[in-house]
Structure 1
């Protein structure tokens, strides 16, 4: 096997997370060069204080599985994606090999239970006996276990979960909500929050000393580029998640 010579950082290929974080990269004076029609390139520090690293454009679910498999070293994803990937990996009987090293203020949203406006769900107990459609089945199962609710049927789908309520196949959905526009258009109301989410940097738990130092330097540069008042809000949300009665602790920040 060829020795890995550069740190590998996975960034989102598309979507709100990519859009929201582009300005932060610019403010941090970190330039990314991607070849035409390619999904990989190089990140370079304008001041050359940080060593270059390899950048890969990947779906968050793939980026995290690649860290698990030892192919990536870092990934920028949503906290919701981190939690779902970790729960899925642990459900397979594996030890999760990545952790959150920083919480950012971009891509703020929340994971909610949303039900028809004429039959809102505002308390966990109201979910008992219901059918829930979701793109976050592993997360939802863990949350239900924490509520001691074991009679919920889960329909796991990658998208279009609102249709299951409209067609009468589900009573509610469990989904990420940013503005709530899509839910409102489908006559759904998001009234029960499982946790708040924003973008996070995830790193492998096992890295060489050199890669660990480089990873910390990149993360610190990105944190410095964040508006500090908004960053405090993001950290506050992250800590609130851990203290919430309705959500089991998931260890927001890695030590060191």
Structure 2
């Protein structure tokens, strides 16, 4: 019996319908969506997918046996198809990091049952960017035929900051008196704080740009985008009678 059939728990010659049924049953248990951040489950699902594809080819007669293969060992069990032995499949695995991690960079470690894989995520990494770890995908018949591990970076939303390209945006509430009279506010960007001057008679949703204080460009040293603050007028919940009279007087003088 082929290794691919063995992985699926079926016998060779069972037919394509049984191959699909066996895969579907096992896929439900090992699907990455049901096992987030579990590299072992991702790897198992990829192995099952590869087993299904190859078992279907065997059942349809598309694959021909290599009589010189060692069928007793999965890592020495090969098909000769076209030109030479097939490279084992790659694994696609999604990793989640915070926006601050993407800003600063970090060493990200994946732990499996029998090993650890650490990659260095550079500052400025983009959402959806892929890091490739050679030879850490599905095991092949020899190490040089191992598949690769593709790690897809998923960046979580930040409660206050929003990234667009390499610019960072912040919505900041500013009291109405500062908006009218002018003043200075303090804004935070991760672990940094910046002073922003608000000129008199600033308008709601005005934008203030701090050039070069935004997100770093990936692998380009100190080059950064801009930090853009959109101010929103914050009205008081309560106001004294005296201040109400002052505002009424100002209104009457318009």
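Couple of notes before you dig in:
- Among 1, 2, structure where FRET efficiency 1/(1 + (r/R0)^6) of positions 110 and 150 (r between Cβ atoms, R0 = 30 Å, to 0.05) as derived comes to 1.00: 2
- Source structure (of 1, 2) for distance in nm of label points 7 Å out along Cα→Cβ at positions 142 and 166, computed value 4.4: 2
- For helix-only ellipticity at 222 nm (-39500 (n - 2.57) for each DSSP H run of 4 or more, over all residues; to 500) computed as -10000, the structure of 1, 2 it came from: 1
- Structure responsible for -0.52, -0.62, -0.84, with log10 I(q)/I(0) by the Debye sum over Cα atoms at q = 0.10, 0.11, 0.13 Å⁻¹ calculated and labels 1, 2 on offer: 1
- Test item: FRET efficiency 1/(1 + (r/R0)^6) of positions 22 and 214 (r between Cβ atoms, R0 = 30 Å, to 0.05) calculated as 0.90, pick one of 1, 2: 1
- Relative contact order in percent (Cα under 8 Å, 6 or more apart) - structure with the largest value, from 1, 2: 1
All of the numbers you see were taken from the coordinates with simple rules; none came from a lab. Fair warning: this is a prediction, and the values are worked out from it, not measured in the lab. Cβ atoms are built from the backbone, for glycine too; each structure is taken alone.
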